[in-house]
Structure I
Amino acid sequence: MRTFGPLLAIALGSLVIVLARGNPIAAYGALLQGALDSVQGFSETLTQTTLFIFAGLSVALAFRAGLFNIGAEGQLVVGALCAAVVGTHVHVAKPLEVPICFAAGALGGAFWGFIAGFLRARFGASEVITTIMLNYIAYLGVNYLVAGPLRGSPLAPETATIDTAAMLNPIISGTRLTAAFPFAVVVAVATWWWLKRTVSGFELRTVGRSERVARYAGMSVQAVIVKTMMLSGALAGIGGACEVMGLLHRFNAQLSPGYGFTSIAVALLAQSNPLGVIASAFFFAVLANGALSMQALALVPKDLVSIIEGLIILFASANWMGSQFALHRSRGSEPGDEGDEPVAAGST
């Protein structure tokens, strides 16, 4: 299922097109043409891939620790605002300002992740509920700030333009593709190495497999939970900083069309493997970037992409539930028995 999930989703998407009296071959051909058939289209796909990589890594890392971080959207938005504020008010040389803005985005996202992690570790509050609530707080909070105290434009609710030293320049002339893309790939590889080759990465994976076993081994489960949510939030925050520094050059209230929510599908399809997130992010970027071309050239509504994304989530979730049920059966228990901990997607 983990291999054929996207293919099944595309096949069912074809059925939807046929029922709507469309041509699936023409529709998907137009989608690929818009996403890959030109330098401009391909570079835009890689630009979207960058954002999906950071947001997908955010969700995937939490999954590996047995945590369900539904708050990547809020963490991304908070990180983006922090990067925009620093980029607007700090004026130093470019070699210093770019990393300072990235750090501001990471710290903003990490703080937003820390709140949910602390509530889970200290009070046992479900991170699903708290991160969803924090998404709303982040969205409404930043909207208030950019419409009021931080507003830098009389035309729209947005901050002032960041300093030129904080901007990421295109690496291909005439496109929006910046160094953020190779940076995202490096971060994904580094995250994979950290999970596989370090003690702290081993502790995170162990907690994801079983909190009971982790406690028996002398690990501080509460500390791992808080650190994981902070790292998860930091990754999403860096993604938000990339959006501000490389694309918009300011923070706008409509900065994210839902990157944090799509990232859940990205992480599920990648089976929470940081290297898999790169390929998964590219796949979803192709869908997102080619949707308008599909609608314009094949007269198939771009909403079909949302249907395909939903089907991928369905199939990936079904695969995860099946693997978890099989794991519980191998232990001689049923899912939900007392003492059994949830196993994160991809951690088996």
Structure II
Amino acid sequence: MGGLAVWMTARGAGSPVPEVAKHTTTGTSTKQKSFLPKEIRGVHVTMMLASLEGKLAEYANLTNEGLNTIELDVKDENGTVAFSSPEAPLADQVRAADNYYNPARVAKQLHAQGIYLIGRIAVFEDPVLSARRPDLAIQRSDGSTWLDYRGLGWSNEYSKTVWDYNVSIAKAAAKAGFDEIQFDYVRFPSDGPIESAVWPGKVNESQSTTIAHFLKYASSQLKPLGVRVSADVFGLAATNELGVGQSPKQMARYVDALSPMVYPSHFGAGQFGLPDPQATPGMTVGYALSDFNTAIRGSKAELVPWIQDFSMGHDFTPSDIQDEILAVRDSGARGFLIWNASGDYTPGTLGPES
């Protein structure tokens, strides 16, 4: 979810739980019915947090407050894959697959509590794959791996092998019982010396067309497995050409939902005519979602925005979160996902609409 300066939120993978053997998936889905809620009310959980004994159960117990969805890292922006699977042999070959949790067990555990499970896959920002398979990376003119301003490598958005790598990981999660796959970092890099970047096999088409084609391909591979497909987008993408290939109109053709990151802290002074968008979080979220509704009009895609539960230059309060949620509901969105980088969510904000 990082990039464009303020969209850079560090999420370390931490250390996996030590085990003798890696967690693996089976070839059969554990899903027996649809857990898709009428209104999605969810939080994000990192693979590191999920690996801590009893921690996932703590998040699942938020059902007592109204939670019905958990979005769990399957592959994060560090390039780490949470588990090993025969569906994704390249993840083992590049030593990206680790031991954070057993996906089938997690799906069974959360489904037993009626929780809808979304698997997050950070696609093109991939320091592991780009370092260990430089032929699959964005490169410099000398053939070395291109790095952004944070020193991170990205995989090549035009590479079918990269597409298949990420889709294979998504398939592993789907077959283990995840209900939805959400693609993050499904874009070109926004930060770094872009002028020196070289994409082997670059296609003569717009960046937004390339990203849309990836989502079309991924959906064609995943929908037969019975999962929904969604994608994260920058909160400014509805009305701005950001140079990263995110066109909500094009992306919406191939996914079930878009999740714009409409964090009020990430909108500058004067955006939507507001002197300080973070001081009026409900208005900011409402204006942003109005733009997204316009951008995807005519598609079947739903909006399930990411909203803010963290302080960034402004003390964010429970009433601020409630204002965001009211704006989401007024927009007609399918629900919301709440973001906090440390996984520390404010109590009392997940209740259903009264």
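Any read-out appearing in this document is the output of simple, stated calculations on the displayed coordinates, not a laboratory observation. Everything numeric here is computed off the predicted structure, so don't read it as measured data.
Have a look at I, II and say which one yields -24000 for helix-only ellipticity at 222 nm (-39500 (n - 2.57) for each DSSP H run of 4 or more, over all residues; to 500), as calculated. It must be structure I, since only it matches. To which of I, II does the computed value 12.9 (Kirkwood radius over Cα pairs in Å, for residues 137-184 alone) belong? Matching structure: I.
Using semi-axes √(5λ) of the Cα gyration tensor in Å, for residues 169-296 alone as the calculated read-out, with 33, 16, 14 as its value, let me know the right label among I, II. Derived from I, not from the others. Determine which structure produced the value 17 for relative contact order in percent (Cα under 8 Å, 6 or more apart), calculated from the coordinates; the candidates are I, II. It traces back to II.
A value of 0.94 was computed for Rg/Rh (Cα atoms, Kirkwood Rh); which of I, II is the source structure? Clearly, the read-out refers to II.
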